[in-house]
1. Thinking of P, Q, which structure, once percent of Cα pairs over 26 Å apart is computed, gives back 30?
2. One of P, Q was used to compute relative contact order in percent (Cα under 8 Å, 6 or more apart), and the result was 10. Which label is that?
3. Kindly point out which one of P, Q the value 2.6 was derived from, the read-out being distance in nm of label points 7 Å out along Cα→Cβ at positions 56 and 168.
4. Comparing P, Q, where is distance in nm of label points 7 Å out along Cα→Cβ at positions 120 and 152 highest?
5. If helix-only ellipticity at 222 nm (-39500 (n - 2.57) for each DSSP H run of 4 or more, over all residues; to 500) is calculated from each of P, Q, which structure is the one that comes out at -12500?
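What follows is calculated from the coordinates using simple rules that are stated; it is not laboratory data. Please read these numbers as outputs of a predicted model, since none were measured by experiment. Cβ atoms are built from the backbone, for glycine too; each structure is taken alone.
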Structure P
Amino acid sequence: MEEQNESVYREWAHAPSHLFKPNAAYIVTAGTHYKALLFDTAQKRDFLLASLFDEAERWQWELQAWAVMANHYHFVAHAPDDAKTLKRMLMSLHSRTAIELNKRDGAPGRKVWFQYRDTCLTNERSYFARLHYVHHNPVKHGLACDAASYRWCSMAWFTKEARSGFRRTVLSFRHDQIQIEDDY
């Protein structure tokens, strides 16, 4: 690994380089194996969301936006001082949720998660647009007419908790032209 301006680049076999920058914002998308609708009940999505919250807290990643669906999730979070913990956090989240989901479904050993993608958000405009994108994601997928009414999404929390100026800024950014692989 090579240090450059407090950023760490890591090469992964068969994958693009990952930028690990302390205290930076990241967007993460993860999908189930074969896009299967494995988190197909409210209880299963509750479990996945609670697990995401637990792991983020455990690894000191500050969640800013989230959306959990039956076959994928997105989140935006600020990294701790050691941004390289993202991989360990996601491995722990995916292991924990796969084991429990397979136990609930009577499907031991089933592959639950396919892959995840992470992007370090290096400019403010990109950060705002992706926050809006994640908050709006359930509407994009036709799961709700209003993202604030979808309980596995951060829009209701964001609307209530964010300062009005910040909320207006984020929601003013276009989210429909962002290039995020999200074909679920």
Structure Q
Amino acid sequence: MTCEKSYFVHPSAVIDSAVSIGADSKIWHFCHILSGSTIGERCVIGQNVMIGPDVHVGHGCKIQNNVSVYRGVMLEDDVFCGPSAVFTNVVNPRAFIDRSEEIRRTVVRKGASIGANSTIVCGVTIGQYAMVAAGAVVNRDVANYALVAGVPATFRSWVSRSGMHLGSDLICPRTGERYILDSGELTPA
């Protein structure tokens, strides 16, 4: 009797012990998934990605090439990380000082997208369905449905769940979904 895996791991990838990988996930060339990490179902982990140790990646996430997701980072479901996005895990790293006890928690909420070559400074929360523009440096929390860009990243506009810019009517031009802005927070109507 043979037991087939319900996920794909490229032969060049390294999967440590005590790792959980969900059904229909794909882990591509030269990845390293460190001990204690969990990858949800239907994830795509691009080439040369390092995850862990002890990192949670939710269901349906897509992590593009050359991204390292360190201890302290949590990706909820349906998060997109563009190529070469950077997560930090301490504020003031020094090679000669062990700061492993100073790791700050970073949370990327459901459906958020992080653009290529952006940097996410540890200790922030990126809200649901928020978008971080390519090359941005995020050093403070990002609101749900907000688009941020620049160095440091600042609010530019609101976006819908499908990633479309919302005009003053707060109606998604792609889906017709309506949103409400109340006390600086955007929510679906």
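1. Computed on structure P.
2. Traced to structure Q.
3. Structure P accounts for this read-out.
4. Result for distance in nm of label points 7 Å out along Cα→Cβ at positions 120 and 152 over P, Q: largest is P.
5. P
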